[in-house]
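Next come the structures, one after another.
Values in this text are rule-based calculations from the coordinates and carry no lab data. These figures come from a predicted structure and were not determined experimentally. Cβ atoms are built from the backbone, for glycine too; each structure is taken alone.
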Structure I
Amino acid sequence: MQHQFKSNKLQVKVTSTTHPDGIIRTFNNVCANPTDDQITTFIDAVMTLTGETVQSITLTNSQLIAQD
């Protein structure tokens, strides 16, 4: 079987004084193989820009799969 990268999506659950129960922010078109350092840098930027606290992170990978 052949696997071809299609897309990645990063979902970040954040809390703040405005959203004490948390909200999920979704970021599409993440690179094919993000490293831990890339994800950490991105999350640090989100926290700096929004003032929110990150509770959890989910990376969803989508691939096209074809039979040989």
Structure II
Amino acid sequence: MTEHFSSQLDLNSDYDCSQANHDVSRLKEQLASLKSQYSDPAAASQPVQEQLNHVENQLHFIKNKCRLN
């Protein structure tokens, strides 16, 4: 069973960092859930890999934009 997440954040240069802690927590939960569904995420199907990459990219964007560790 594949769970799809709605991770549609408005990530652009105008992103509101006041929401960063909430968004990062939610994205980390999504990423952990996706990874827990597959023993080897690297061997997952292309759509799954794309979803993993998308969530990871969102995390990196927010952390960089809002200077979070």
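Can you spot which of I, II the value 53 was calculated from, given it is relative contact order in percent (Cα under 8 Å, 6 or more apart)? Kindly include the intermediate steps, with their values, before the conclusion.
Details: I: 53; II: 42.
Going label by label, the one that fits is I.
Figure out for me which of the structures I, II the number 2.6 belongs to, where distance in nm of label points 7 Å out along Cα→Cβ at positions 29 and 45 was derived from the coordinates.
Numbers: I: 1.3; II: 2.6.
Going label by label, the one that fits is II.
Given a value of 14.7, 52 for Rg and Dmax of the Cα atoms in Å, calculated from one of I, II, which structure does it belong to? Show your work: numbers first, answer last.
Details: I: 14.7, 52; II: 12.5, 37.
The value was obtained from structure I.
Computing helix-only ellipticity at 222 nm (-39500 (n - 2.57) for each DSSP H run of 4 or more, over all residues; to 500) across structures I, II gives -18000 for structure II.
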